[in-house]
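For reference, the structures are reproduced in the following blocks.
Bear in mind that the values in this text are calculations on the coordinates, not laboratory data. Because the structure is a prediction, the values reported are computed rather than measured. Cβ atoms are built from the backbone, for glycine too; each structure is taken alone.
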Structure 1
Amino acid sequence: MVLNCAAQSVPVKPGDASSYVLQVPVDEISLTFHASDPTGAPLTHLKPEDMRVSDNGKPQSRIVMLESFEDIPIHAGFLFDTSASMMEDLATNRSILHLYASRLLRKGVDRAFVMQFDTETLIRQSWTDDDARIAAGSAAVKMRYDHLPITSVFDSIYTACRDQWPRDSDIATGNFILLFSDGVDDDSHAYLREAVDMCQKSRTAIYAISNSGKSVFSDGQKSLEELTSKTGGRVFYNPEGDRVWQDLRLIEAEQRNQYRLVYKPSAFKANGEFHTVKLGCSVKGAKIAARSGYYAFARR
């Protein structure tokens, strides 16, 4: 992600991460990431000297700022794949959403929407902080029998990120999609990389629920792995029992506690090219979850 603004910053007020606004020059790159210890608990006291940054394979040494955000608001999209192959899992996926909305979504702080998709997208509940409305939205999700039994996963992710999240927003929020899908795409016009690109631009991570066990032979699961890994999320396979709650709590921890790192890349050129970024940490056992890179765009 690139922030292309005038050079100034407004500091965070204690307990008010949502008011934070960062503005940086066009040759400074801002990336958000989550850090956790070996137990999965958030690491909240990292320092710039703890971080290792690689930009297109080149080590970077000019870290301008590392800012920690704790307990920030969450903006979530719940996307239901309603193709024929997913309908037998609909009740299970609804129950997962209900668990998240009733126990983790904070009224007056967080917001979420519910969308279903096959070859087209349909919003079942627009942005709300009301868990009852989210539950009603998921209850309205159903297969549309007037459509072919195929699905456009990449198109739907692209559309959700393009239309639901403002791009170039500097407000500190945890943005994510919880995708209920087997990952099989039959009809998208957008490529997987284009869906990832739009997630990058809207700073939205993808987490996916796959209702079957992990398989190296599944092309759909390969797509889910790529979508999630490149946007800073992950795939949860065949969640059952207590593990569902553990998985949802992990999403909660990663999205509520984040860092924003700003660095000056060597030989920056505002040519619109994609740069692969890898973040590492010298703290023993630390795990970093981050998006895979940014576009070197200049502000017009």
Structure 2
Amino acid sequence: MPFATLREVLAEAEKGKYAVGAFNTNNMEIVQAIIEAAQEERAPVILQASQGALKYAGIRYITAIVRAAVESSTIPVVLHLDHGTSFEQTMLCIRHGFTSVMFDGSKYSLEDNIAATARVVEVARAVGVSVEGELGKIGGTEDDISVDERDALFTDPAQARRFVEESGVDALAVAIGTAHGPYKGEPKLDFDRLEAIMKVAGTPLVLHGASGVPAGSIRRAISIGISKINIDTDLRQAFIRGVQHVVHNQPHEYDPRKLLGPAKEEMKAVIKEKMRLFGCSGQA
């Protein structure tokens, strides 16, 4: 099945009042876990690569592995750039077959963020690629991007409306209390702010840093209008659990396949659980 775009899968998610899971990948086993879980759950899925993933594996390896995994799939799969921070990087991903890119201009002023994002949208839309933007700063650390908690600014609803109208993005990542990386305590999401943004944004909304957010909060966010939910830390932790289990119980094992196979199965279990929570299982 050919790759889908972010615009396509989120339009269906909005109609069905569910969210599509966006899972980060770095290697073959993670790609396999995401695609196999999505296929078995009959769920649309967003497979995304961050700057760190592209540096680690290389864009040619990432795209080749994803294409091989998607070749025989029968569910909608989006290949998405997560937190692209330059025009050049988003263009490189588009040239290599990504069907969706995120341009993260949250470090800029509102005006500069709009202008930079709109430039990406102009080119991407001409070749049928979707664009996600970000307004407000999501705390925590993801690869090379780190935002101190004191600098994490929540998304302003009035600015969200202007940002979407003037940039033309297909989806908007909002800052309402989530963070990248493991949480030190239970995250408290600003649902009133999310409702206010939803009323004026006019585009699908994205929740970053959702690993570790309680299921009840996830369900409420989806009921308000979140259509895309990013998961990375939960997959990394599942991967490590699988490897550690083998190392602990079979300390003399030296076959990489017998280390990475269980890691893949741990990730698949987590991905399936998230898809059922998000309501996207059975939607493909």
query = 1, 2: which one has relative contact order in percent (Cα under 8 Å, 6 or more apart), as calculated, at 23?
reply = 2
ask   = For mean projected area of the Cα convex hull in nm², which of the structures 1, 2 scores highest?
value = 1
task = Could you tell me which structure in 1, 2 was used to calculate helix-only ellipticity at 222 nm (-39500 (n - 2.57) for each DSSP H run of 4 or more, over all residues; to 500) as -16000?
result = 2
ask   = Can you say which of 1, 2 returns 4.1 when distance in nm of label points 7 Å out along Cα→Cβ at positions 230 and 254 is computed?
value = 2
ask   = Thinking only about distance in nm of label points 7 Å out along Cα→Cβ at positions 166 and 222, which of 1, 2 has the largest value?
value = 1
request  = Looking at Cα Rg over 2.2 N^0.38 Å, for residues 70-237 alone, point out which structure of 1, 2 has the largest value.
outcome  = 2
task = Work out the source of 1.10 here, i.e. which of 1, 2 gives that when Cα Rg over 2.2 N^0.38 Å, for residues 174-245 alone is computed.
result = 1
